[in-house]
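Down below are the structures I want you to see.
What follows is calculated from the coordinates using simple rules that are stated; it is not laboratory data. All of these numbers come straight from a predicted model, not from anything done at the bench. Cβ atoms are built from the backbone, for glycine too; each structure is taken alone.
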Structure 1
Amino acid sequence: MTAAPAPTEHRTNGPGSTGQPCVRLSGISKSFSGVEVLRGVDIDFMPGRIHGLVGENGAGKSTVGKIVGGYYSRSTGEIAVFGDEIRQWSPPLALERGIAMMHQELQLVPKLSVAQNVFLGIEHSRAGLLAGDEDRRLAEIAAFAGFDLDPAAIAESLSIADQQKVEIMRALARNARVIVMDEPTSSLTHDEAERLHVVMRKLRDRGCAIIYVSHFLDHVLDVCDTITVMRDGAVIRTSPAVSETKASLIAAMIGRPASEVAYPERPPVPDRTAPPLLSVRNLATATGVAGVSFDLFPGEILGLVGLVGSGRTEIVRAVFGADPAISGAVAIAGHDYAERSPRASIGRGLAMVPEDRRKQGLVLTQPVRPNMSLPHLGRFSRFGLIRDRAERGEARRLIDYFGVNPPHVDGEVANYSGGNQQKVVLGKWILGEPQVVILDEPSRGVDIGARRRIHEFVGEMARNGKGVLLISSEIEEVMGLAHRVCAVSDGRITGEFMTDETSVDDIMWRLFHEQGRQKLEGHRQ
């Protein structure tokens, strides 16, 4: 493979390697708008090691990764790269020194192809013209990574999971000696995450240093050699991974003993003889939804479960009116709802938290307050002017309700951690007091503490008589929260189950069995 990640002089003998750190952070502090997010951080990242960074949202782990990658400047402290102290630092300078970063929030150019995104800025040329060898180079990298993507596919047409794979291949294409991976498995299936771990071990054995930021503690324990636990912007400890357990990491992250963080007590089973809050019949769209029907009752949490690409998101987007329907009917509280659109849905008491909070849920150039009030400006305006006191009061109430940190009404949401950004998105939608809340991957890329608060919110909505439609790639999460689940495959609902009468293993077996059956039928046709 031409994209060999580490020059010979930096190669070591894998996980047992010692010697000079690839990157040394000494006394690193960082503040945003006067809010200190890192405090005196000391970490060595060694060659031939996979080094995990874990902690709750807001602990500072992603900020550490972005400082290493040159995306954030440090407020105080020293950085040394391969023994040289760094004065000026930026992403291009970091790349020149062999440091690449894969961001949690994808950084692809939507209109470019897979190959163009992977090699953007490092294209080969001959006599001033592009060499046109991207497909061959991409095939070599894809074979190394175990990914199968069409080089000509346009980035914006890909699923989030496939876009994540493009980000991974971008880092591999840059021959990096240090790779910062910020939540690289957040959109991958279990098998895809396992393949990524194989790639990470290959890179480690070539002498690369991998900095692995993840909320998936099982993944961290499985693949990492060293783990650093962070809390409130400070390093709590750095230990060999073999000396840690999931329980010990959670205890260090949250500052108190913990076993497994359990799901909150599920609300009482709703009365399914009552009129449904939401009724969907034979819904079909050009995006792949095919004859979907279901009911959602007051006080019910209904989960949609399926494998990646099953059509779960497409179903809820059609219900909310974000995607047009070809046929079918939707009724809210017994009233037909034909001309669906996001604006009309908000007026009818529907809210939808999308799976991509940064691109679809937030205006990153605006602070917390307008992000929360944006869909409800009529509630805060008089004669075309915003009533600032009322808007601030509601924002403050929701910040306190969800525990947003930093708890600033005018905080810069672009600089908030993923979990706190998600809390802002949730606050935005419940400000309108909806009757039905659609949650698409509500805890994706979210730490244990924020996840617990989101889970509590789901139960609170159901206890208050609202209907919750829940999607999560983590089937355990859906089974732990929902009263009932609908299995989705190929844009269809293929089964319905009560969660207290079935198991996660049974649901998984049914999903994979259905996928295999559909593939077999496709081959026969």
Structure 2
Amino acid sequence: MSAGGGAAPAETDRAAAAGGPSAVRRPARRGLSRTALAAAGGMLLYAGHPPVDVAWAGPLALVPLLALARHCARGPRPLRAAAGWGLLAGLAFFGPLIWWLERFGVLPWALLSLLQASTVAAFVAGMAHWEGRRWRPAVAIVFWVALEAARSVFPLSGFPWGVLGYTQHDGGPLLPVARTLGVLGVSGVCAALGACAEEALHRVRRSPRHAAAPVLSAVATLLAAVGLGLIGPPPPTGRSLDMAAVQGNDIESTSAAGVARVQTGRIVRVAERMVEASRPLARAPGAPPDVVVWPENSLDADIRDTANAPVRALVSEALAVTRGSRLLAGAYLAGPRPDTLYNVQAEVLAPGRLGQMYRKRSAVPFAEYVPARRWLGWFPGLEQVPNDMLAGRRPQLLRFGDARLGTLICFENVFPELARSEVRAGAQLLLVSTSNASFGRTPMSRQHLAFSQLRAVESGRWLLHAGISGISGVVDPGGRVTRRTGLFNQAVVRADLPLIDGATPAVRLGGLVGPAAMVGAALVVAWPTVQRGLRLPRSSRRAR
């Protein structure tokens, strides 16, 4: 049989022409089998992430997808069938995974789910095309990681939600691989285990001994992962920074303030709740923390503007409550044009004065700015984004004495390169400042914390994940969440965070995994054409 399913379509057509009950039942059975495999693949991918959060689902998720590709390759129109059933699997994955986006409308949720699901469709179609050829498990690994890398950067800034490596965020033997190869390296290991398992199941039907090679490959993959895990994080310097993240009380009733230039009643209420949540710091025994963090959206009116008097008064109260700690607050600042803003994490020196700050470098498309606003600004719902956020251009460390803090704001922690660039610039610990209040009690906040766990492992840094509405927590360099709050509770997370100077292999090399996989996938796709080109000269010589 050929790689694409060769004789199977012709045989099916002859059987259908002959008629009979078996010819009628065959397409129905085929449809049921493919539905079951697509659903199993999508559900396993979904189950590996919060809220289900079953780590073993990650390495198993590719088994039904690869079996689906084989099944489609044996039927009529294999590539079209594989793409269609793969799209169904992708929708079964991304639809529930990002259901929280439905709070902003069914259309954004449906469009983004469809766009992301198309990568699963491409994977199943690619593997159906490769059916019957050599090195199928290796090709599956390269294809999967390449597609994850591609959707992490395209279109616009990319959307890396649901990357397979995040299924291992809560520990286990595969998570430490991120310290060397980054989250896409963990994806590669998960894909390798799934591909080997599916290959073994396929071969064992012929004879158990035929399954030995993929089983041994899976064992070798696990041993290699354990070996990489023996590479520990860089050692601490012996110094630390005492940090406290303040989580507002009942922010759910007001939501986070959002993009604004001038104060509104909602902005004032959020700031009032942040002051109230900070009061335990004034009553705490001992010295105050070195740094108090008010997360993203805490101060959303530009406090340098004298028109924002009530918010400036609350800032004065906050500085008194925090007893001399350095106050680092999430704020929006006016940009150079009336319709532009900066999203910053800034040190508040006085009611109208800001000191050092980090400007967010990766704004969220259609939420913090409208791409091609001239042509798309008419779209329903985009009137909620009246201003475009301008991006910071480079890593911006915040210095507190001898400590150097690297900052990421909200959506930025899904991009490993942003965290790596802060560490390469000298960051000794990381802060993720976020506001997920608009997403209510959905699993979005738990998914967001999982990204921070991978960033801590990749960078070998302690990380403070500070959410205005939760979840807030402290993540150690091994990815463990040592302290964690609930959603929409008044809370203060305080910890003495060790400073670390050294760089992990992932900081130096982790960014190469995605591009290498994309190059590898391009070579795999081009290889049949290259082979045909190599055969032509030989045929010509034999003819002469």
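Starting from the value -15500: which structure in 1, 2 was helix-only ellipticity at 222 nm (-39500 (n - 2.57) for each DSSP H run of 4 or more, over all residues; to 500) calculated from?
2
When mean count of other Cβ atoms within 10 Å over residues 418-425 is compared over structures 1, 2, which one is greatest?
1
Of the structures labelled 1, 2, which one yields 0.65 when FRET efficiency 1/(1 + (r/R0)^6) of positions 26 and 122 (r between Cβ atoms, R0 = 30 Å, to 0.05) is computed from its coordinates?
2
To which of 1, 2 does the computed value 4.3 (distance in nm of label points 7 Å out along Cα→Cβ at positions 226 and 242) belong?
Traced to structure 2.
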